[in-house]
Structure 1
Amino acid sequence: MKKLFIFFAAILAVSLFATELLPEAPKGFSWKQMPFIKAQILMPDEWFFSFVPDNKEDKYIYYISKENIEQKGFYETGFNMRVVRGVPSKTKGQLPSEYSASAVADTEKKVSFVKKWENAKGIFKEIGFIYNDAPEGKESITVHRLYISNDKTGTVYVLTFEGPTKGWNDLWRDVGEVMFKNLSIDESI
């Protein structure tokens with residue numbers, strides 16, 4: 001029990017130290033530490049956070065949503081980050097950037113992209129896209145997805161922000177863009 005307490009105290013100390021290095025959060029947001037990875041993101045006040053670990057697969061899914069997923073079982077407006085570690089061992093040697101490019105190409109076969117881009121930021125390779133989804137009988141949503149690949153560590157981060165297409169520009173400007181532009185991911189994970 002004592003070892004478990006020391007372990008959690010160490011995790012808390014590292015999290016607090018990492019949070020102290022971040023700039024002050026803009027009004028209406030606070031920094032949220034993602035458990036088990038060295039990443040922080042701005043979370044809008046009064047939004048909800050959920051976390052789903054899959055330790056067997058070394059995957060983690062984080063949700064920040066306007067709706068309470070634990071009550072509704074889903075969200076209509078929000079952000080999720082899927083983290084997949086050990087990509088080369090799971091894909092017979094495929095690099096995370098290759099995995100990401102393949103996933104984007106598969107998605108592009110199914111939906112029509114409004115926009116697509118690629119960037120390199122230090123060790124990270126990014127590929128992203130935006131599309132509109134209008135399921136039959138439901139309101140149209142806009143999806144902004146970004147794959148961030150770290151070929152050195154074998155990790156892929158898949159960030160998705162989505163919400164109603166009606167009002168998307170304001171939602172993206174006021175929430176989504178703030179979250180994406182202020183994401184902090186440690187290069188060593």
Structure 2
Amino acid sequence: MSEENHAEIEQTASEDTVALEDQVTDLNATAKAHLAKGEWESAIACYEQVIASSESEGAVTVKAEALNNIASVHLAMMDWEKATSFAAEARSLYQEAEDRTGEAVVMNNLAAAQDGMGDWQQAVSIYDEALALREAEGDLEGQAKTLRNLAILYAQHGNRPKAKSYLNRALALARQAKSKPLLGEIRKVMSQLPKMRRR
């Protein structure tokens with residue numbers, strides 16, 4: 001009797017999880033549509049709905065991802081302090097869930113916000129932490145993306161040789177990961193390197 005009840009609870013929990021995933025997928029798609037039109041506040045409202053849903057379901061990483069998405073919107077709006085606040089909260093949740101991959105993604109946003117606030121050395125330090133996490137996880141694409149971000153940062157601050165070195169490492173990892181889109185992105189950054197402005 002107790003086993004049957006336990007099975008019913010598991011099934012209900014599974015159905016709730018599927019319902020939450022569907023809702024989150026729909027809200028994320030709507031948010032992306034708003035972002036494409038530059039409708040920042042509408043996108044944030046969608047992500048806030050995801051957070052509300054995840055809190056009722058206790059889905060920590062779903063909430064963390066939504067908070068990081070809000071941080072990304074604030075980065076696009078150049079609201080560095082809000083971006084930092086949302087990204088820091090997301091990082092804390094990813095740490096709680098022991099999700100190193102998610103944490104590394106958030107750290108890229110934290111680094112970008114620090115650079116936006118004028119502390120580019122702190123940005124480098126955060127990118128280095130993210131890179132170490134991604135190396136520990138064996139995330140080749142993630143490592144390549146973080147190295148690309150570091151390269152852009154160094155190029156914008158006048159150190160093109162170091163930028164080129166990071167881009168070469170990123171290119172090698174993207175090849176290893178067999179990621180054609182990422183290879184294309186890194187090559188594009190390489191071609192733009194001479195035009196990148198010193199900050």
Structure 3
Amino acid sequence: MKENIRTIGIDDAAFDRAKSTKTFVFGIIVRGYNLVEGVLRTEISIDGIEATKRITSMIVKSKYHEQLRAIFLRSSTIAAFNIIDMNMLSKTTSIPVITVLSEMPDENDVKKALSNLPDWENRLEILNRNPPIEKIRYINKEGRECEVLIQQVGLSSKSDIKNILQISSYSSCIPECLRLADKIGQSFKDYIIK
């Protein structure tokens with residue numbers, strides 16, 4: 001795999017649940033681990049059902065679509081419980097999708113939170129269709145040993161997964177595109193979309 005591949009990290013903006021009904025979603029395109037080449041943006045509903053469709057559209061309509069080699073997510077839930085169908089996202093963009101989780105989600109807590117939404121069974125079904133969580137160890141560009149929890153669709157081997165994580169991560173165990181998407185999203189914490 002080439003060292004200068006382009007990846008996109010996707011994360012939502014911080015939001016105030018009491019004031020906002022929507023939030024921004026940012027896609028940051030990085031070549032390798034250090035060259036930011038683009039910023040994409042869309043918006044989705046908090047606890048909505050359109051995340052997969054909106055993110056797919058944001059990527060496919062961009063000039064970067066054909067050049068991207070991986071889509072990185074922080075979780076398959078975004079904007080609270082707007083669920084991303086990882087299989088559908090990978091299929092419709094023709095790009096592998098990898099979530100990089102900070103910790104193992106508590107299934108009981110997830111089910112309890114989902115049960116407050118009217119179509120919770122459908123959301124849970126999408127979550128259950130998403131790939132299983134697995135532990136991956138790799139060395140980032142700075143030489144640090146990393147251990148992360150991931151879900152992935154579209155890559156055929158663990159060596160491919162490790163390789164793409166290594167290429168896209170510098171001093172952190174989080175790929176730079178995803179780390180930057182999170183930082184940009186956090187800067188919008190006081191911005192309200194109704």
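Bear in mind these aren't lab numbers, they're just calculated from the coordinates by the rules spelled out. Fair warning: this is a prediction, and the values are worked out from it, not measured in the lab. Cβ atoms are built from the backbone, for glycine too; each structure is taken alone.
Quick rundown of the values:
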read-out: Structure with the greatest value (metric mean count of other Cβ atoms within 10 Å over residues 59-66, set 1, 2, 3); value: 2
read-out: Origin of the derived value 18 (relative contact order in percent (Cα under 8 Å, 6 or more apart); candidates 1, 2, 3); value: 1
read-out: Distance in nm of label points 7 Å out along Cα→Cβ at positions 27 and 91 - highest-scoring structure of 1, 2, 3; value: 1
read-out: log10 I(q)/I(0) by the Debye sum over Cα atoms at q = 0.08 Å⁻¹ from the coordinates reads -0.28; which among 1, 2, 3; value: 1
